[in-house]
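Below you'll find a set of structures to go through.
Read the figures in this text as sums done on the coordinates, not as results from a lab. Bear in mind the structure is a predicted one, so any value in this text is a computation, not a measurement. Cβ atoms are built from the backbone, for glycine too; each structure is taken alone.
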Structure P
Amino acid sequence: MSWMETDPVSERVRFISAWLSREESVSALAIRFGVLRKTAYKWIGRYAAEGPAGLAERTSAPVTQAAQTPPKIVAAILKLRRKYPAWGPRKLRARLQLDDSTTVWPAASTIGDILKRAGLVRPRKLRRRVPPAQHPFRGADAPNDVWCIDFKGFWKTGDGVRVLPFTVTDAMSRYLRVCQAVEHPDFETVWSILTKAFKEYGLPRAIRSDNGPPFGAVAAGGLSRLAVNFVRMGITPERITPGKPQENGRHERMHQTLKREAATPPSSTDKAQLARLERFRQIFNDERPHEALGQIPPARVFTPSPRLWDGKLRSPAYWGATHVRTVRVSGSIKWRGRELFVSEVLNGHRIGILEIADDEYEVRFGPILLGYIKGKYKLIRVRPGKRRRHSPENCHPAARSETSPM
């Protein structure tokens, strides 16, 4: 004969049956069933209130949680996330605080848990990050100290149209000044867009770009037609080291966001894609909180430049220069009775020659070092992206070239 199996619910039923027979006291029943009198009275009370159903097992978890996020708060979080599906918990929390500062919003970690429970989180593959490069670029301590420009890699819309955005941001405020699709990444296209931006926002002190055309060239100092115009406007061209996009990391990070929020997946038509790019620019500037700015949108930090542009291009002035020469049509200058080739891109422009040692000279176009003259026969050009032997900071103050005030 096998052992008789029993369970807590069956024991409670037997206990109540014995109690209903009135043959034993509650104390005696408690001893016989091996429970406390307090427990015995608890089950008698439940049976009296609910009948046999009161004898079933109950969870020990609390009916309500004291720290549970109110449904109204959860709904607001999920609504904003569905509006901006690429935003993470910290950005969502910052936007909610900007929109309603009177409500106590949950921590970013709690918002992350809410998104996970709602199935709105996609696991991302961790990537190895390249540390930012240290480079003697101009510091971006205020709006319009440095603008960053580049082309975002092209993609095709659903109807097969090629989309190639040209973008311009302010390095300090992250304000996206230009996000415009172009047909040709050439000088004429970029110059036309930038002149409009200069007239609308004023002039920056420096413009940072890569070395590709139309931003840079293989000419002396890496100067292109575009860079020459920048110098003539009192803007210093800054070009990153070839193959080092992290030196323009702020702009590259914006491109990642653009790809995720405005190009993945591509729009079905080019017209829809152009509208999507403009909408992205508006959201990026006015609505999207930026962590590096203390979780406020760039539009709250950006201010137009006080350096207004009158539309004129001026030749740089060379204070304390040993010699000033005008580049001829052939790209050469006259030096000690000989033709010395400099660069055809500088035809008709003045360059400054500054003596830095005995019979050794530094050749500049505005703040841009073009190369050195040793003796009287040859210009030793500075290759773009290479470390330069001399810099304006290492030259005598009287030999530094400056652009004329505008």
Structure Q
Amino acid sequence: MISVEDWALIRRLVADGVPQRQVARDLGFGRSTVSRAVASQCPPKYERPPVVTSFAPFEPLVRVILVEHPDMPATVIAERVGWTGSITWFRDNVRRLRPEHRKPDPADRLIWAAGDAAQCDLWFPPRKIPLEDGSRVLLPVLVITAAHSRFMLARMIPTRRTEDLLLATWALLGELGRVPRRLIWDNEPGIGRGKRHAEGVAAFTGTLATTLVRLRPRDPESKGVVERRNGFFETSFMPGRDFTSPADFNAQFEEWLTRANSRVVRTTKARPVDLLEADRAAMLPLPPIAPPVGWSNRIRLGRDYYVRLDASDYSVDPTVIGRLVDVNADLEQVQVRLQGRVVAQHARVWARGLTLTDPAHVATAKLLREQFREPSARQAEDAHEGLGRDLADYDRAFGLTGDGQVA
């Protein structure tokens, strides 16, 4: 069989008026080969004639199983049909047949109206961030993208817990100045799983008067706007950057997002900042009262005058030992209150397993310990009261007379 280049050369020479016999002589081909090349309507292509393979006798059995169970693993199918040959060859053939038996799941093209929705997702930058104890960890970044304008907001957070997700969401919506009518999430555990929202999510969305939409599994198209932004961050923001802390990451990211939101988006052929006002105008206003967000817990303060929040311990004024205190925290600080009065305040740490101690609390604990161990003068007096006794009582008890003789 001649190559595509020879086939093209033969046809060109004949089209230029060169006789086929001379073309065959000059190129070293037979005249019949030249004739077939001129008469053919498509380039030459090697086609191997079909042959019966070792999989052919098993194909009907495999198809019967795939009709009922299109996702059954190939290894299980091989056991069911009695296959004894190469499992790799069997997998390749099952992979070829499987799409014919799966039910189609078409995805529609989505049109996002102004103010209708914002897509939310967690992005994990592929670079570890230094924390307070010197450790370096991968931290999540909450990304919110307005679906109509493609305007992006983002912030790095300490954990994927519901408390931190809602805190960051409220902070980003505050930057946006409005509330989208729908917040679209995938099945993030901190937002909810199955048919139920995580604790606190319903109260949060109810205060905002918005609707939380959690997508079905394997439905990436419904959240593709924010998913593409995550890939955009990794290729356009991350290269060549170093970070000294989460705060440094957020500062650099915020500055870069300002420029990124001023670039023309290919799908909308407009800049997000230019579409933002129309998007915001169709959104809901921020609620007059802030939604319930943040870490909140009520505990009885023990002798070890520390409270734990997200795997780190924070000292509390030891004068309230034994009392019920309220522990509240946001992304920046931790506060402990007793009946509304602040009895401890610390900057929140993102590292795990740290202990934060206020020197004033240690000094107060030392003073209280000394007071507890040293009884007061009144206590000492009360302790010896009633111990004095007349010595004549002992003489009478032992039968002694006044001159020292035994009675």
Structure with the greatest value (metric distance in nm of label points 7 Å out along Cα→Cβ at positions 287 and 343, set P, Q): P
Taking Kirkwood radius over Cα pairs in Å, for residues 71-310 alone as the quantity of interest, name the structure among P, Q where it is greatest. Q
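For the read-out volume of the Cα convex hull per residue in Å³, for residues 327-366 alone, a value of 62 was computed from one structure; give its label from P, Q.
P
One of P, Q was used to compute distance in nm of label points 7 Å out along Cα→Cβ at positions 143 and 223, and the answer was 1.2. Which one was it?
Answer for the origin of the read-out: Q.
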Taking mean count of other Cβ atoms within 10 Å over residues 183-190 as the quantity of interest, name the structure among P, Q where it is greatest. Q
Have a look at P, Q and say which one yields 0.8 for distance in nm of label points 7 Å out along Cα→Cβ at positions 167 and 263, as calculated. P
Here volume of the Cα convex hull per residue in Å³ has been calculated and equals 372, so which of P, Q was it run on? Q
